[in-house]
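Quick note: the coordinates plus some simple rules give every number you see, no bench work behind them. Because the structure is a prediction, the values reported are computed rather than measured. Cβ atoms are built from the backbone, for glycine too; each structure is taken alone.
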Structure P
Amino acid sequence: MSSATNMLEESIGNHLLRTATWPKPAGIYIALFTTLPLEDGTGGVEVSGGNYARVQNGPSDAAWNAPTGGNGEFSNAAAVVYGAPNANWGNVVGAGIYDASTGGSLLAMANLDTTRNIVAGDPAPNFPAGALKFIFA
């Protein structure tokens with residue numbers, strides 16, 4: 001399951017229905033979470049330390065597959081690869097879309113199909129093409 005944050009929903013609504021405009025982010029960065037945030041963007045615990053950094057993935061057609069079948073599901077078009085962990089990252093339960101490599105605004109988040117405990121010495125965590133999915137419905 002994935003969800004747009006309240007901030008993204010309000011930005012899109014204001015852009016469509018009011019005079020305010022919402023610019024497309026210059027970069028899309030994929031974060032990993034050990035606790036998924038709430039829709040208001042609070043309460044989440046992002047992985048930190050141990051060679052972890054958000055991975056830029058777009059925005060571009062080469063980075064994300066278009067939704068098919070009218071379900072609003074977007075998936076990564078190419079592998080999203082993180083650095084190899086040199087410390088324990090913990091049990092990763094979800095991913096999020098941010099508009100910055102650090103800080104920034106959380107735009108959407110999704111639970112992973114399978115949680116993964118990432119420890120020092122593991123191979124670089126990755127999402128093969130099509131494995132990272134966000135639904136905007």
Structure Q
Amino acid sequence: MTFRKRKKNSRQRGSHTHGWGEKKKHRKAGHRGGKGRAGSGKRADQKKPMYWLEGRTSKSGFKSKNQAESNAINVGDLSLMIDNKKFEKKGNSFDIDLSALGYTKLLSKGAAKYPMNIAVLAATEKAVEKVKSKGGNVVLPQ
């Protein structure tokens with residue numbers, strides 16, 4: 001058990017390079033090829049893929065503050081959730097309030113397996129058709 005550790009510089013006395021390998025490696029930024037974006041200019045197009053991969057290009061444009069975030073769910077996903085016993089059956093159909101679950105829009109991907117009464121802020125026409133074809137209903141705000 002070590003109870004007193006000596007400082008690194010006193011331990012490395014006499015080691016010639018102090019853990020840097022060869023002498024020529026412990027210099028300024030020349031050993032690592034420059035600082036920052038050094039070498040990015042005047043190399044034709046060879047350096048571009050490296051900069052794309054590293055994500056060094058800055059983002060451009062701006063994002064609108066007034067952009068409404070929508071959180072959508074598919075009809076098929078609701079059927080899977082019913083299969084996994086996420087909702088209880090009330091009468092002949094399942095009552096689902098999507099806005100209480102944090103969803104704002106109902107999309108039509110997948111199949112509606114069960115009759116569902118769904119309350120949601122927005123829905124596509126095709127999604128409403130699929131739910132109604134199984135004897136369900138989609139309630140949208142007026």
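Observations, loosely collected:
- Once distance in nm of label points 7 Å out along Cα→Cβ at positions 4 and 28 is evaluated on every structure in P, Q, the highest one turns out to be Q.
- Across the set P, Q, FRET efficiency 1/(1 + (r/R0)^6) of positions 44 and 84 (r between Cβ atoms, R0 = 25 Å, to 0.05) reaches its highest value in structure P.
- Which entry (P, Q) yields the derived value -5000 for helix-only ellipticity at 222 nm (-39500 (n - 2.57) for each DSSP H run of 4 or more, over all residues; to 500): Q
- Of structures P, Q, the largest value of FRET efficiency 1/(1 + (r/R0)^6) of positions 60 and 100 (r between Cβ atoms, R0 = 30 Å, to 0.05) belongs to P.
- Computing relative contact order in percent (Cα under 8 Å, 6 or more apart) across structures P, Q gives 15 for structure Q.
- If Cα extents along the principal axes in Å, for residues 12-91 alone is computed and equals 85, 39, 26, the structure in P, Q: Q
- Here distance in nm of label points 7 Å out along Cα→Cβ at positions 52 and 116 was derived from just one of the structures P, Q, and that gives 1.4; the source is P.
- Cα Rg over 2.2 N^0.38 Å from the coordinates reads 2.16; which among P, Q: Q
- When FRET efficiency 1/(1 + (r/R0)^6) of positions 36 and 108 (r between Cβ atoms, R0 = 25 Å, to 0.05) is computed for each of P, Q, the largest belongs to: P
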